[in-house]
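Visitor: Listed after this line are the structures, all set down as structure tokens.
FYI, it's all coordinate maths here, none of it is from the lab. Remember, it's a predicted structure, so these values are computed and weren't measured experimentally. Cβ atoms are built from the backbone, for glycine too; each structure is taken alone.
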Structure P
């Protein structure tokens, strides 16, 4: 067989994801893996039992491309109860194969050649590749340290007639920042009179701390009418490997979203959808999530209070940033590698979340772990001087 000498890559500057690199390094050196964003504890036994129940009932074949109606109905009720926003389960809610598929489908559906998409950095790493594959141009707006707030003046300067979309993520990965009601009101004023679409990544909507309240785009009618909102059952119920998420949007936007979704996934895991639909009837399973993870955040940061890390407590997500500038002047990628090899704790260097690799001497640690795992990691991190 003859192979071409050269293949033109659509993503020439994209290599292996940092999450795989750091996890492989952790495995190689038997390090505690606080790099990947998933729990090391199991999900509810009740939820597993429900999946088994619906498998045994024979719910094992294709379901509608939009997802099963009982799940869409409970999402509709949940959204109205929490955010006072009504979404029609028939035409405005779609079940997806995780949040990443939903994000890709939303970008593919609306971004065309030459369109500009504003991305707030540091940003989760799936946004920019999807924009480029759709023929769009990412335009970067920096979140301002040390609390990673939105610089609205800079963002407004980045808006042009070619701006098709703005991507928001709150609570924000990787920083743990939480955007405020004032942020949403400013956004509403800035984009009034434009045709800009908002893609709102809200997968950590229930993981929020210190009495802050999640400001979903759904709370703001003028924003909601031009927004696609993404969430994730994987993050909420500690089942990231199940790949189940959902998208809510006004009917006119959802119609276009579904055109892409049907050809990227067609349908999503049927028995798990039925299990989640029943499981959601117990509201405590998601309403108490913030307290659950705040306790883990506090175990982690309180255990490090006597270290030389600079700690600014995360306000949401299950990630904590640690500033190591008092410990080393090494590049964050180098320091993260050394921390894994020599001290046995794997993290993610935050520079990888910037397109131009800005290095502020900050690492991201996942605290969605058993307390014993966190305590072992703390013991190792305290050895850094």
Structure Q
């Protein structure tokens, strides 16, 4: 056949994190003891009360279509959560419930972008951002944070890449993959820049509950009316409530943007799963002790992993304040020799680790930093210990 398929679709990069996870699962199925550090989801089960709410929904026959942008009760619960946790006032008609965080972001950029509009993406970034922007007709514009400043970007850096085509900035705090958090002062400076340049900020706050070291999560939209109306706040239940497979995300925005996103969703997917919506309602309105328990355990793992990696040769890292990842600078490994052959890329190092040491790590070339890897501590501490010991053995064998 001579028919040409979509150039947009052909340009999409496969997710390297999903590929790593799939490779680890394949080896495990062969009976190989693989430690997988690629997990982007909690290893905890979904809390029992949330599961029971889903069962109750099924038994009650709540299995039909709902309003495309979500049920009113869940939208109200999201509004209440935004008010209590984020200091943001939204009404239900400003909320769109979607099929997870990726779907929320897809709705956002479909509603915001015209062909050729530019979106500033600070690096390191979550690898799906540029792909979602491109599929919506936008042009990703990258700006790199540096290690000395916690991989966070400054307003001066943003100004240097702002053009007449700039439509939006993506802000991710706490960050995947670095675990870094923007301070209130840094956010206020970025808010001033956004307002002055009359652009949008897409604030991805998916890891907002997973914050450590006495730090506090701050939402950029909370700084006043001008930044509020230019912000689309994105969050969901996947990470904080161990509900990755339930696929519920949500956004808060102006009524105009919410209406556009709701219209887009009504044609592309219609409503999020009805049963998962009832489960999400229970998650947001019930006792939050399970979230606190998981956060404390992540914190214990975070401290352990950071201390272990900090003592390793040839690599370095910063202590993360949020999420459940450690971002590791492996530039010191490059040009070291392994079995008589120089290691010329972090992708090559990652290949050696999984093939020779049965450890799966995520090389961060697709996150905008090709000299680094990401390790998840959303796995049991005994498994973390085993995997880190294998990585140490690999580093000890370099010369």
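Visitor: Looking at distance in nm of label points 7 Å out along Cα→Cβ at positions 279 and 319, point out which structure of P, Q has the largest value. Working shown, then result.
Guide: On the way: P: 2.3; Q: 3.6.
Largest one: structure Q.
Visitor: Which of P, Q yields 17, 48, 29, 5, 0 for P(r) over Cα pairs in 10 Å bins from 0, in percent, for residues 295-374 alone, as computed?
Guide: Numbers: P: 18, 53, 27, 2; Q: 17, 48, 29, 5, 0.
Computed on structure Q.
Visitor: Quick check: 0.45 is what I get for FRET efficiency 1/(1 + (r/R0)^6) of positions 103 and 359 (r between Cβ atoms, R0 = 25 Å, to 0.05), calculated from one of P, Q. Which structure matches?
Guide: Numbers: P: 0.45; Q: 0.20.
Comparing all candidates, it corresponds to P.
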